[in-house]
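See the structures that follow.
What follows draws every value from the coordinates through simple rules; no lab data is involved. Quantities reported herein were computed from a predicted structural model and do not represent experimental measurements. Cβ atoms are built from the backbone, for glycine too; each structure is taken alone.
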Structure 1
Amino acid sequence: MVNYILGLVYLMLPAYFANMAPVIFNRTLNFLNYPIDFGVKIKGRPLFGQTKTFRGFVVGILSAMLIVCLQSQIAQYSFFNEIGLVDFNEINVLLFGFLFGLSALLGDLIESFFKRRLGKRSSESWKVWDQLDFVFASLILLWFYAKLEFIDVLMILFLSLFLTIIANHISYMLGIRKVKW
């Protein structure tokens, strides 16, 4: 059971890092600190908001690519080979990393779009969706790369919900995030 849970978390690491990277690197690469929506508004509300930037997309995608490259390198070791759910010999590692990061960030972007339509601010909590938006989109991508059963998807959602809450609270306590969620 422990290896099963580790395998699911290991599978989702690129998405987790893609989701965390924009917050961790929010004071770097200032030349990319421009909103992805270019300030466009719909009915007076931002399309996505000021916090969804090109910097976030770049560092998120690069983080996912880095994690996938590392996973592909350590896949040769028996432990990682046993828990791994993706055969890195069968895929284009860079493309997979890029798509993994992109899908996670698009999930977050879609959630931001709906938050703005509902009149919620960027930092305002939207329980469960704030924690799982990137996971839902990543799972769509994984459908093509990993043989996941329905129970695997449910377990990934459950684990991701709690891991995201824990990571967010820790980063809030460390002063990396401005809000706990």
Structure 2
Amino acid sequence: MERALIVCDSEKGTLFYKSFLKENGILDMLVAVNGPEAKRKISDYDFDLCIINGPINGETGEQLSIDIAEKNICQVILFVKAERIEEITEHVEDYGVITVAKPINKQLFWQALKLARVAQRRITMAQKQNAKLEKKLEEMKTISRAKLLLITNEGFTEESSHKYIEKQAMDLRLSRGEVAEKIIKKYEGV
């Protein structure tokens, strides 16, 4: 993880979280003292981790953690009073929010941080895979469009247009997508 947002309205708490994160290799941190400021910072920067020290300005931090988790890809760790941990966990766990009871046990915090890091890596891997699949889908759409143009303008069949694009790709040492783009430019002038 590279960047963390700490949402805490206590200077002492903020210092504790900064120190703990620094000890665990997170050096890029921003601080917000209330929910609206946290939401502004989340919209301005990309974060890998958001730590919310509840209660924040009289609220548990539950709704803020849900809002951040729903609209962003960062991992959220919410610290709540021990007597409310079960109730709040029940509400936020479906959003992927990790809850930790206060007073803070450093070992438990460390475990929550490790869990957040693992989850963030999985999300990053899924995003890369998704981007790869989207690129492949776009290439397939381009190839289909080029095949349709060959069928319409040259009288090719679907099979012969497919073979034509494959052969051109091999002969010209281009990808099928690049060949398809050339065909589209030829017939559509795009």
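For distance in nm of label points 7 Å out along Cα→Cβ at positions 34 and 146, the calculated result is 5.7, so let me know which of 1, 2 that is. It must be structure 2, since only it matches. A value of 12.1 for mean count of other Cβ atoms within 10 Å over residues 26-33, calculated from one of 1, 2, originates in structure 1. With mean projected area of the Cα convex hull in nm² computed over the structures 1, 2, the top value is the one for 2, the highest of the group.
For the set 1, 2, ranking by distance in nm of label points 7 Å out along Cα→Cβ at positions 18 and 114 places 2 highest. Comparing relative contact order in percent (Cα under 8 Å, 6 or more apart) across structures 1, 2, the highest value is found for 1. Taking mean count of other Cβ atoms within 10 Å over residues 10-17 as the criterion, the top structure among 1, 2 is 1, with the largest value.
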